[in-house]
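Coordinate-derived values only; no laboratory data. Here the structure is a predicted model, which means the values were calculated and not measured. Cβ atoms are built from the backbone, for glycine too; each structure is taken alone.
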Structure P
Amino acid sequence: MLIAINIDRDLLGVGFFIPRIYMQKKVYDEPFLSYEDQISLLKERGLLFKDEALALDLLKRVSYYRLSSYWYPFLEDTQNKIFRKNTDFDTVFELYEFDAGLRRIIMAELGNIEIAVRSKMVHTLSSSNGSFWLEKKDLFFDSEEYEKTISKIIGEINRNNESFIVSFKKEFSNEIPPAFMVMETTSFGTLSRLYKNLKLPKDKQEIARFFGLSGRTFGSWLHSLSYVRNICAHHARLWNRPLRIPPKDYESRQGTSKEIWLDNSQNRERIYIILSIIIYLLNAINPKHSFKQELKKLFYKYTNINKAAMGFPDNWEKEALWM
């Protein structure tokens, strides 16, 4: 392979230089494969098939490329894509199904959390600043970020065909309806950005206090949950993904006793910490939730899942939060 060397002479006059080495990129020229050829290639690489007809049907419904991220953990030689001995297609597909089930139950509960956050934000900020607080730029730190968020909100309003929005636009001239209407149309990401950009420490703390958290922790957790929600919405691999936006560690609300949290929460870059955050927030919203039971049922159904790759510690079931 050719190597290109670029000489950095920023240190001219010092008597030496720093070479920067770049690998020359290849041209992708692999041929397109039919479903049958895909199975043949996987067999050549050591993947076993108990039922080729069923595997062929599954490849027609779930693309080869999508499944490839699920068989990666089973590769003995990742460069040449050779499978470990006795790895079969059914095991790979079970991992895919587990991940799909995990995303489904996360999405359902993130919806409940989103509704609760929206409700608390609307009530707190409207009580302090009136029904049209969204139009008050001086309530926010970063004016450029505020303008971007408001532009996004206006776009969401204009595309929205909810009866209450349509009715308001027919009767009133305001470009932006009152916040208690607008916030029903905003995404989780918009909620997160609005909260992060708020200037008002008293209001931010009151919102976070409802969930038993400091404002710093609550803002970080919203950001991470919004990121995970986007992964789920795009049906992307989640179970062992390193989190690009890991949450900050837990801080309880000031002046109160610590809520039930994890004794061991050092690994904040895997999905275990997000699952724990969801449990924590649901405990504040609806203590009778069944999220933990749904997760444990999923683990019971798919017994071969490597929980360590998800960030689960050895003693996770003994954590008070998970009991």
Structure Q
Amino acid sequence: MIRALLRVVLFGALSLFGLWMWAERGRLLRPSTARLLREAARASGRNGTRLHTYVYARLPREYIGLALKFTVPRFSSRSRQNAADHYHGKVLPTELAKALISVNQPIHVPDLEQIIPYPVARELILNSPPDVVAFECPCRARKPQHCEPTQVCMIVGQPFVDFMLEHHPAKTRRLTTGEAITLLEEERARGHIHAAYFKDAMLNRFYAICNCCACCCGAIEAMQHGVPMIAASGFVAQVNPALCAACGQCATACPFHAIQVDGVSRVDWERCMGCGVCVGQCPNNAITLERDTRKGIPLDVTQLA
């Protein structure tokens, strides 16, 4: 861990040096780095944010690992909410995740306040179709024992895609729309949740769909420390008692421990995030997702378009 901390400090120092050289000479940074830093400066107007953007994109495994080990467990109540305000995800049922990476027209939505209940990082910008790459999940990679496969984080849109391809070529592969949809379906079959992530350092907007497992996901781990990092999808699971065999597969699969089995599967409304994992794991098709306005408004790109 000390080595990882030293790497972060070293890259931070190199980043400052690179910013200075860029300002002085103009052509020493990689094209994707220069573009990312320009857009970060435009989004925030602060040099500190540019450094934060670069470090997070360049060292995501170390960044997340250090935050979860040293920072998040020590948060005060106020700090927990503040952390979520600046870095958060929105749960997506599989069909909405598919729609997000297969839009057929450019989308720019500058205000998602009703959909994403946080004060920052609420912009959605997508080309048609959006650029998508699969990237090694930093949450899985930081764990000695982790879920497979690891190349399941989907970085969406520019300038993020080019930055990942240029700086992490061994961990990144470009996806066609069809390949991205297949990846989502495969992760759903494994019982993993889809979440659209927003972060202030990543230009105050949507930049990734993560396919999260409960045992490795940093956001789910942060929630266990009281950081409300994930917003519910806007749906809630409903069980048809006539079809339920009380086999318990849904309870085992639920990443939020929202299902109990007592003669029939019962959903804890408070815990349910509407991810749909239980729907995909039920052998009897006894569970459906139902809209529930008390769980928020879905991030439905077809409606936003």
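State the single structure among P, Q that was used to calculate helix-only ellipticity at 222 nm (-39500 (n - 2.57) for each DSSP H run of 4 or more, over all residues; to 500), giving -16500.
Source structure: P.
The greatest value of distance in nm of label points 7 Å out along Cα→Cβ at positions 131 and 211 among structures P, Q is that of P. Supply the structure label, taken from P, Q, corresponding to mean count of other Cβ atoms within 10 Å over residues 67-74 with the calculated value 14.1. Computed on structure Q. The maximum of relative contact order in percent (Cα under 8 Å, 6 or more apart) over structures P, Q, that is, the highest value, falls on Q. From which structure (P, Q) was Kirkwood radius over Cα pairs in Å calculated, if the value obtained is 20.1? Going through each structure in turn, the value belongs to Q.
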